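Got some structures for you, see below.
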Structure P
Amino acid sequence: MQRGRSNSSFRAPKTVWFWPLVAVVACTVAGLGIAAGVMPARTAKVIKPPMSPPKGMVWIPGGTFLMGSEEPEDSDARPVHSVTLDGFFMDRTEVTNRQFAQFVKETGYVTVAEQPLDPAEFPGAPLDKLVPGSLVFTPPVGRVSFDNPYVWWSYVNGANWRHPQGPESNLDGKDDFPVVQVCWEDAAAYAKWAGKRLPTEAEWEFASRGGLVGKRYMWGDTQDGESANLMNNWQGQFPAENAKSDGFARTAPVASYPPNRYGLYDMAGNVWEWCADWYLPAYKAGAAKNPQGPESSYDPNEPNVVKRIQRGGSFLCSELYCRSYRPGARGKGDPRSATEHLGFRCVLSPTDR
């Protein structure tokens, strides 16, 4: 059940479980592009951190880079444009179950996936379908067409951050795994509580590169068998056969793989990460300094559903189907929808202190 707020032109589909898959399709297949990379560095205003990094964060020095992609399949990552960023701090890892649990304990926060669905958001939907829950990866048996992502996703009653795969699942032994089943609103609430914020899309892309110039991936230009040692993604025939060469069938504990040159872990794979920006299918042309993204969202593929940016790919990204673990690849999703492969991390500017 997609939880995006309805508007006057929205009508729930006859098959109401279809809607939660909207964000999944977008964030699973979107953003297969290759960003242009980091330019020969200009000197940023702040090179060294103005203070010691807050606990669990690393300093991203800022600079100027080319953001975007010229690859044919990346129509929503154009034009390639110059972006200049001031320095900022970023969480070393994705926010973990342990950290999110502390937030919930101290605030009593209830995630969107745990809340009853409002019939006003889903006019015409049967009341027995309006149950709290979220999307869970459900691998099919045998090979299936990539044209129909719905065969490997299910809306599960009772799926939420405490029970990522439904009521029978739990977080036992997973304190250091990334929290999932959190929508953008949940992530923004956590960031505010922590005295931080969600990264802009430009900040996320710049940080993910770790200072490498013009590289296809976050570690270099090629992907081969060794990349299984660099990130958590899907190896094998997606979505039915996972060789688990990286050691995990689904999410992995944070920092299970080497960091990039800025000391950031899991900027490729594991879980998608929410960014602050609204989604538009193109970038604003021209140079930009500390861009905050567009003021509103529009997705021509779903004009009645607003979207926020997601970055980094997930454990479901496959070389055969989705390579969105590359720095320039873009994802998008309804800010009130959550999935099993979607989390976040936070940032902090020195001026925010």
Structure Q
Amino acid sequence: MAFPLPDSTSESVPTDGDLHAVEQLAAAYCRITSELGKVIIGQKTVVEELLIAMFAGGHCLLVGVPGLAKTLMIRTLADALDLSFNRIQFTPDLMPADITGTEVIQEDKASGARNFKFLPGPIFANVVLADEINRTPPKTQAALLEAMQEHQVTVGGVRHKLPEPFFVLATQNPIEQEGTYPLPEAQLDRFMFNVYVDYPDEEDEFSIVRQTTAGAVPGVLKALSYDEVASVQRFVRQVPVADHVIRYAMQFSRLTRRNQAAVPDFVQQYVSWGAGPRASQYLILAAKARAMLHGRAYVGVEDVQSVAKPVLRHRIITNFNAEAEGITPDEIIRRLTELIPHDPGRLNARGKLPEVFKSADAG
């Protein structure tokens, strides 16, 4: 299978070749979910959000209680996509060099000369699982920042490129906070998605118990090759998107900033800090990837709506009023989804719609 890249000099109109590539990816998406379904029961939304982030070239933070197969899901996904995989168990005594690698002195037996040799750490893999990332101090957490942003690490003043494609998929336990180190906002912002992994429903849990207590775990076949994953990543950025959809995505970010003019009353009341421009970028990239997975070579507002919560929930910082009244970032996003108009003409009107918010608040 091959995913030909669109001609970047052409108009933003899907060609027959583009449509064929999108159809191929949609078929590959069905194969991937089918292979994952052999091992992972349920969690369809989580699997889709993981694939969207990976095909858009972003990193994911998975938040869920222990025992929900987060680690197994990530390992199985790496197997289905023919990508190299490393797991890093974050602990309080983990050091930055334990992640990035270190330089050691190596002696040439023939000449007796000694030279430094770089030994790569576990960060050198296509898919890196940072398990319980909040259990290690900020100094070690920061070792991931350069890798996540620049796809490289610097050791001893020398830059070492990481293999492409490169994804960091981190897990975090939301209920046990004693002895943990919350991720700083700058690092949270590097994660494209914050994915909630919830308990399975009754029928899924029944299937999980029956399958995992009966016999060997089924094998997973390769659904996409290494080269095809990289090709899909490049293709996603070439998917055309209309200006009014970009305006629509921008409103989600801009309306969370309480110091901006004409924001809704509930933002002024419950939000301390809102999302930055990176959120708008990720909303569009994720919407492009979602459209492709669903067999479309164009992006609609429904794609933006679908990815709004995982993109924004870790970028909206609520205040004491919100905590006292049980208002979560997801609730803020839900209200914004109901508030922001879909009409292309209104969204293209310089992107400013103060009258909409006034009328909505009055109602």
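Bear in mind these aren't lab numbers, they're just calculated from the coordinates by the rules spelled out. As the structure is a computational prediction, the values presented were derived from the model and not from experiment. Cβ atoms are built from the backbone, for glycine too; each structure is taken alone.
Upon calculation of semi-axes √(5λ) of the Cα gyration tensor in Å from the atomic coordinates, which of the structures P, Q produces 30, 22, 21?
Working: P: 30, 22, 21; Q: 35, 26, 23.
Derived from the structure labelled P.
For which of P, Q does log10 I(q)/I(0) by the Debye sum over Cα atoms at q = 0.21, 0.26 Å⁻¹, for residues 263-326 alone, calculated from the coordinates, equal -1.00, -1.09? Show your work: numbers first, answer last.
Details: P: -1.00, -1.09; Q: -0.83, -1.04.
Answer by label: P.
For mean count of other Cβ atoms within 10 Å over residues 151-158, find whichever of P, Q sits highest and give me its label. Present the calculation step by step, with values, prior to reporting the outcome.
Details: P: 18.9; Q: 13.1.
Checked P, Q; max of mean count of other Cβ atoms within 10 Å over residues 151-158 sits with P.
If you work out distance in nm of label points 7 Å out along Cα→Cβ at positions 199 and 239 for P, Q, which one comes out largest? Can you show the working numbers first?
Working: P: 2.7; Q: 3.4.
The maximum falls on structure Q.
Suppose you compute P(r) over Cα pairs in 10 Å bins from 0, in percent, for residues 119-286 alone for every structure in P, Q: which one lands on 7, 23, 31, 28, 10, 1, 0?
On the way: P: 8, 26, 37, 23, 5, 0; Q: 7, 23, 31, 28, 10, 1, 0.
Answer for the origin of the read-out: Q.
Check the numbers for distance in nm of label points 7 Å out along Cα→Cβ at positions 247 and 279 across P, Q and tell me which is largest.
Numbers: P: 3.2; Q: 2.1.
For this comparison of distance in nm of label points 7 Å out along Cα→Cβ at positions 247 and 279, the top structure is P.
Comparing relative contact order in percent (Cα under 8 Å, 6 or more apart) across structures P, Q, which is largest? Write down the numbers at each step before the final one.
Working: P: 27; Q: 22.
When relative contact order in percent (Cα under 8 Å, 6 or more apart) is computed for each of P, Q, structure P gives the biggest number.
Could you tell me which structure in P, Q was used to calculate helix-only ellipticity at 222 nm (-39500 (n - 2.57) for each DSSP H run of 4 or more, over all residues; to 500) as -13500?
Details: P: -3500; Q: -13500.
Only one of P, Q returns -13500 for helix-only ellipticity at 222 nm (-39500 (n - 2.57) for each DSSP H run of 4 or more, over all residues; to 500), namely Q.
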